[in-house]
Structure P
Amino acid sequence: MVAQNIRDFVDRVVASVGDQLESITFYPHPFTNGGLVVVPKPDVEFIPDMISQVYRLDPSPVMIYFLRGIELFELSLPGVFGWTIPLEEKPHLAFWLKKNGTVLFGRDIRPDIRLPADTSPYLEIHIQRIKHCIRNWVLEQLGRQNYKGIVREMERQTRYVMATALLAKAREWEYAKEDIPGRFKEVFKDQTAEQVWADLTCLTQQVEERQEQASRESAFEAVWFFEQFIKQMGAYA
């Protein structure tokens, strides 16, 4: 289901640059608000001008990817897009787009999305991104004293690693984020990982129940749990 604010934003985009567009497709994502894949017409020579115009139209709080039709294959590659944001929507993006995407304007690009035959490298790539991005993000948030935000994000990131592990090992992806830990337990049967997850969720619940700001110690503890989980998952990468 596409939120009304996203549909309204797409209407503004179509009214402004619709003559330059081939399609706009919404994709859901279990860990974000989803996003839009915008495909310009082949005769659009300089896409940055169009991107600038689109972002002046009060965009919805979703990711927006601008790709030419011949570049759509990039959505299925095992690499990453956004190093500076905490949560990278790949590699799950292509699966949700192809199977659950909604065409909001123009042609249907979903048949052009080719899902990878081999998902086994995805967990290793995910872990490598964590080492390069998430650790730097944590240091930045510590400087801002965003301790509760760190605890919440470590819980989300751990759940997301579980999702990628399921995709890599079992090629399973279509889960609500609430269901992922249970399925992870069934597939991996890893008692160490399960205990770390239990400890982290307990800490997160305790922090959420407090009215005051989470402590620096709680943030450190959450990061330690996350690092222990990543270390354990390295055996499967």
Structure Q
Amino acid sequence: MTNAHIQTELSTPEGFRSRVVISRPAVAVAQLLLVLAGAGVAYNLFSTFKTMQEIPWANPVLVFLSTEGDNPVSSLWFTLLVWGPIILLPLAILFLLYSRATAEKVKNAAYLDFRANGYVTSQRRIGLAAVNGRGNSTTRVETQLLGHPSVTPEAFEKAYGAITQYVASLDKKALVAVGRSVGAVQTGPLPATQLVPGLPAELLLSAPIGKTEWVVVIPPKAVGGKPQLLGVKP
């Protein structure tokens, strides 16, 4: 299946909605809140279980809801465990409801932008891990090369060969340093010329997008903005 074939499939509103994955920040926030609330409840249940083993005659509900600790620090900790989930769960529900209520509007806006000047391209791994952070907070993703309709298949293959040859020439230390230099692809695409000067200016580097080789690229409306990258479902 070619990029042109996928572009045709996505040319209708129905095809676009059924195949394109649009990440919603509100959903991600809701999921994070649910995880935090679940972790708080789980830890509180574990703490309650330990207390009931030590004081079997205590009321388990009162123990679970208790915010009193041995000192101010532990009291603050128990307050967070008890009240945190009570606050976070409604917030998560609100974010989910907001996401659902605005889903069609967001999809329609993305479709119109795609029809106006967006395009479909493929992504290909270049053998370089983009690195962000330090120590335990370090994150790595496989850097991808994205094509462009104005770049011929021959020119794309030539650029891909130049990049992979450059990456293969790096020693271990240089590989990490170059990976850090393109670490920003984890938050948005970068020009491929940042890695190898002289490549077609339209080629982009990005983190992996979606679960297929195809990517929807919507150029920014404002000068200096970053393109929006959307995954395509199998």
Structure R
Amino acid sequence: MIRKEAKNIIIHFGLIIAGCLLFYRFPHQHYTLLQYLIKPARNSNSVFTCLNIVPLVFLLLGSIGLAAIKPFANKNRFLVLLLVFFLLPRGVIWSFDLAKTVYYWVGQDRLSAVDIKDSQFTLQSSNEIVTLHFNIKFIDYGRKTNTFTYRIYLPDGYAKYLKNTVYESNSYITTTGNWSVTQYQQDIPAELKDGITIDDLIDADWNREEIIYELYNKEEEVKIIGH
């Protein structure tokens, strides 16, 4: 009986781990494991993964199974289910981040320990002047301070609209390690090609392609795939 209970715990906890893995983003990329296995579906205005429901099903089944084991037999099953569903996956994700941190610490990596936690790219226009606005959150999994600058490679699709698709940052950024998050915003003026209007650029389907951020200093350089 005990062996059967232990088997149920392992199976359902494994489902939660699998669900978290499918949602987990690869280092230096905005893709998750699920997006690597199944390419995101696209329409003219957005990019989405039609099977995002799969990891949620794994998490839900695992949570239901763990909430039904004997230690919780006399507890409020619904409350236990909510606690397991919302708290346990967070702990699993935290353990993934911890493993990644240990890897960087053991390898004594410096700039490669820096990643982009979140990034937003928007187009702004005023009086026929186009500005590229970047809002980037850098996270540093290392132990030491990193100072770097970066260049941005816009999607190839912009080559027919802009005279330049590679832009340099105008300042240096410093991160302090230990999972610290540093937010940086930059506005970059862009020059349209002859015959191209702002409306042409705004209507471009830039969601289909990737933006590459290249972080670099005197010792290292790291490329991060963003969106």
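Derivation of every value follows stated rules applied to the coordinates shown; laboratory data play no part. Because the structure is predicted, anything quoted here is derived from the model rather than measured. Cβ atoms are built from the backbone, for glycine too; each structure is taken alone.
Key figures
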{"read-out": "Structure responsible for 0.60, with FRET efficiency 1/(1 + (r/R0)^6) of positions 135 and 159 (r between Cβ atoms, R0 = 25 Å, to 0.05) calculated and labels P, Q, R on offer", "value": "R"}
{"read-out": "Structure (P, Q, R) behind the derived value 15.7, 50 of Rg and Dmax of the Cα atoms in Å, for residues 55-110 alone", "value": "R"}
{"read-out": "When distance in nm of label points 7 Å out along Cα→Cβ at positions 183 and 199 is computed for each of P, Q, R, the largest belongs to", "value": "R"}
{"read-out": "Which entry (P, Q, R) yields the derived value 13.6 for mean projected area of the Cα convex hull in nm²", "value": "P"}
